[in-house]
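Read through the structures below before going on.
Just so it is clear, none of the values below were taken in a lab; they were calculated from the coordinates. Quantities reported herein were computed from a predicted structural model and do not represent experimental measurements. Cβ atoms are built from the backbone, for glycine too; each structure is taken alone.
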Structure 1
Amino acid sequence: MKSFWRNLDSWQLTCFIASFLLLVYPVYVIRPFRQQGATELAVALQVMRVRPVLSIALSVLAALLAFRAWKNVRPSLPRLGTILVGACTLICCALSFTNVYELLFQPMRRPTFKDASTTRLEGKEQVIAVKVARTARAYPIRIISYHHIVNDVLAGVPIVATY
């Protein structure tokens, strides 16, 4: 039992590293504008499937370890360190329940436009072109890449441009 208490810091650190990896790995692999390999994508999706259960288990374990450390560690600096590592573990676990892509990709609601004669596009730049009646608009992909959806009204008709 004494060896467990000596290894308390390593158990807490293991909980923190595991919760951090559960949070960061899928975000790293699935981030926009990055080519994903089939294997790393499959691993990231599998991590996302098991992440809720593992995060809850790591949170409970981290809280128990922090509580035990608070009771059994006497100097205040190591006590503070164990509480800090436990809190960081809980924060990582809580953040793993947040879909960062929902936060990143908000629809563009009121786009602004310039006249085509004053706009400069790169040679191979891609746009989404929409024409309703005699009104036409082009939505450059580089502008809407973090929105993926543009809500607009074209010639009095509500439209959604997306890719």
Structure 2
Amino acid sequence: MPAETTRRDTLIALAGFVGATLFVYVVSGLVTASSVGGWYQTLNRPPFNPPDWIFAPVWSALYLTIAAAGWLAWRRARNHQRRRVVTAWGLQLTLNFLWSLLFFGLHWVGIALVDIVLLWAAIIWTIVVFWPVQRMAALLLIPYAAWVGFAIALNAAIWMLN
């Protein structure tokens, strides 16, 4: 049985999930934009590197699913499950945020690779945590896990080529 929540609590939670995700989206986007036209263009990149224009729409869609998944799982979670749901969701979002700072902000490609592997593991853990609580929320994170899996290969290739 889901936790008893008021409509007000539900709206506050929705605002929190959307607000936290939007913060990461905006700040990560600003950090990325500051490097993508300069430093990033100087890097040797693998042949499977997608065109630069693809990243913004893909990440926009993924951030929508990240916020929705967190809120859906939180809404359905029982009181004793909520802490774990929020912890898993918050961990993956924090590691997501750190990756942009490490890779694009500080140009620490190798350390960013470690972070993105941890991010992928955190996404998988979040899916596992969400599954018994709210399956749709868990399923919403699968494209995110797949994209980050691809990003691991891309980050690793860039690190090896540079």
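When distance in nm of label points 7 Å out along Cα→Cβ at positions 25 and 97 is computed for each of 1, 2, the one that comes out at 2.2 is 1. Out of 1, 2, which one gives 31 for relative contact order in percent (Cα under 8 Å, 6 or more apart) as computed from the coordinates? Structure of origin is 2. In this comparison of 1, 2, the computed figure -26000 for helix-only ellipticity at 222 nm (-39500 (n - 2.57) for each DSSP H run of 4 or more, over all residues; to 500) is attributed to 2. Here Rg and Dmax of the Cα atoms in Å was calculated and came to 16.6, 54; which of the structures 1, 2 was it taken from? Derived from the structure labelled 2. Here P(r) over Cα pairs in 5 Å bins from 0, in percent, for residues 49-112 alone was derived from just one of the structures 1, 2, and that gives 3, 17, 18, 15, 12, 9, 8, 6, 5, 3, 2, 1, 0; the source is 1.
When mean count of other Cβ atoms within 10 Å over residues 41-48 is worked out for each of 1, 2, structure 1 gives the greatest result.
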